[in-house]
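Structures follow.
Rule-based calculations on the coordinates, nothing more; no lab input. Being a predicted model, the structure only gives us computed values, none of them experimental. Cβ atoms are built from the backbone, for glycine too; each structure is taken alone.
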Structure 1
Amino acid sequence: MRGQSLRQAPWHTHIGGPNPPAALRHWLSGGGSLTAKLKRHSEQFRVQCLHQRTARCLSDEAGAIGLHQPGRVWEREVLLRCDNTPVVFGHTVVPMSATATDWPLFSALGERSLGSTLFGDPRVRRGVLEFARLRESHPLMQRARAALGAGAHEEQALYARRCLYQRRQGLLLVTEVFLPSVLDLLPQPITTTNIS
C-alpha cells in the first residue's frame with residue numbers, strides 16, 4: 001500500500017499547500033492561458049506532442065474525472081517549448097465516456113496548443129486550480145524526466161498544477177508540470193510599429 005501512496009500526490013486548492021519557491025509562484029498561480037504567457041516569454045513557442053492515445057489514468061486523477069477507480073481514458077502528453085527549450089510537461093486525460101460533441105477538436109490537435117482551444121471556447125467551464133509537489137516516485141515526474149532524455153537534471157521534486165474543464169457533459173483534466181528551465185524565461189520586449 002505504501003508503494004501506491006508514493007505514486008500519488010496530495011493536491012491542494014491553495015498554492016501555499018505544496019509551498020513552491022517564490023520564483024515559481026507566478027507561473028503556478030497565474031490566471032488565463034499558460035500558452036499565452038509562455039508566448040510572451042519567448043520568441044518562438046512550440047507544442048511537441050509526445051503521444052495521444054488510450055491509457056489507464058493515474059490513481060490520483062481518477063476521482064477528479066468522475067471515476068470510482070483508475071480506468072481507461074484518452075491521454076495526451078506534450079512538452080511546451082520556448083525557443084526550443086522544454087519548460088512545461090503537459091498531461092491531459094479525458095474519460096472514455098466523453099464524445100466528439102463534448103470535445104470536438106481534441107482528437108485532431110496534433111501539435112496545436114490545447115490551451116488556445118480551451119480559452120477560446122465560451123462553452124468551456126474552468127474549474128479550480130490545484131497544486132502539488134511531485135516526488136520522484138510519481139508517474140508524471142518519471143514521464144517528464146523520460147521526455148527530457150539523458151541530459152535532464154535530476155530534480156528531487158517538481159511542482160505541478162492541474163485544472164478540470166467541462167464542456168457540455170464532457171470532463172477534461174489538464175496537468176502542467178513546471179520544469180526548472182521555466183525560471184530562466186524573461187518577458188520579451190513589446191514591439192510597436194509606428195503608423196504615419
Structure 2
Amino acid sequence: MINVIWFFMIIVGIVVSIINGKLEMINEVVLKNTEDAVIFAIGLAGIMATWLGLMKIAEKSGLINSIGKLLRPLMRLMFPSIPREHPAITAIVMNIVANMFGAGNSATALGLKAMEELQSLNANKDTATNAMAMFLVINMSSIQLIPLTVLKIRTDAGSVNPTEIIGTTLVATTISTITGVLVCKIFERK
C-alpha cells in the first residue's frame with residue numbers, strides 16, 4: 001500500500017512540474033537528493049557497523065549474559081512463556097540494549113534474530129505469540145538513553161547543541177514503552 005502512495009505522489013509531482021514548466025527541477029532535485037541519501041546512508045552504515053561489532057564483542061565477552069541476568073526478573077515478567085535459558089532472551093536483551101543506545105538500525109538485525117528465536121517457540125507458525133507481540137511493542141517504542149542516530153542527524157544538520165534532546169527523548173520513550181507494555185499485558189489477559 002505504501003508503494004502505491006509513493007508512486008502516486010511521484011506521478012503527481014511530475015505532472016505538476018510539467019504543467020508549471022519546471023520539469024528540469026525534478027532532475028536537479030533527484031540528483032541532489034540521491035547524493036545526500038548516499039552520504040547519509042554511508043554515515044549510518046558506519047554507526048551500524050560499529051554497534052553490531054560492539055554488540056558481538058559484548059555477547060562474546062559475556063556482558064550481554066550479565067545484562068540478561070540483571071534484567072532476568074523483568075524479562076520473566078514481560079515474557080513468561082519463554083524458557084529461562086532460551087536464546088530468545090539473549091537476542092531480546094541485545095536488541096533492547098542496542099535500542100537504548102539509539103542504534104536502531106543495528107537493533108533491526110538483532111530484532112530479526114530475536115523474532116526468529118521466538119518463532120522457534122511458536123506452536124502455531126501462522127500466528128504471533130504474546131511474547132512476539134510484546135517484543136514488537138518494546139522494540140518499536142524502545143527507551144532511548146542516547147539516541148545516536150538522531151544525534152548524528154542533528155550534528156550533520158549543523159545543530160549548535162545536538163545533545164539537548166536527550167532528556168526529552170528519554171522521558172518520551174520511557175512513557176511510550178511503559179504504555180505499550182501495559183496495553184500488551186491488558187490484551188494478553190483477554
Across 1, 2, distance in nm of label points 7 Å out along Cα→Cβ at positions 32 and 64 reaches its greatest value in structure 2
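Thinking only about mean count of other Cβ atoms within 10 Å over residues 56-63, which of 1, 2 has the largest value?
Numbers: 1: 18.2; 2: 12.6.
Top value of mean count of other Cβ atoms within 10 Å over residues 56-63 goes to structure 1.
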Just checking, which of 1, 2 has the largest value of mean count of other Cβ atoms within 10 Å over residues 8-15? 1
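Of the structures 1, 2, report the one carrying the highest value of relative contact order in percent (Cα under 8 Å, 6 or more apart).
Checked 1, 2; max of relative contact order in percent (Cα under 8 Å, 6 or more apart) sits with 1.
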For structures 1, 2, calculate volume of the Cα convex hull per residue in Å³ and state which one comes out highest. 2
When distance in nm of label points 7 Å out along Cα→Cβ at positions 96 and 168 is calculated, the result is 2.0; to which of the structures 1, 2 does this value belong? 1
-4500 is what came out when helix-only ellipticity at 222 nm (-39500 (n - 2.57) for each DSSP H run of 4 or more, over all residues; to 500) was calculated for one structure; which of 1, 2 is it? 1
Structure from which 3.3 was derived, distance in nm of label points 7 Å out along Cα→Cβ at positions 80 and 144, options 1, 2: 2
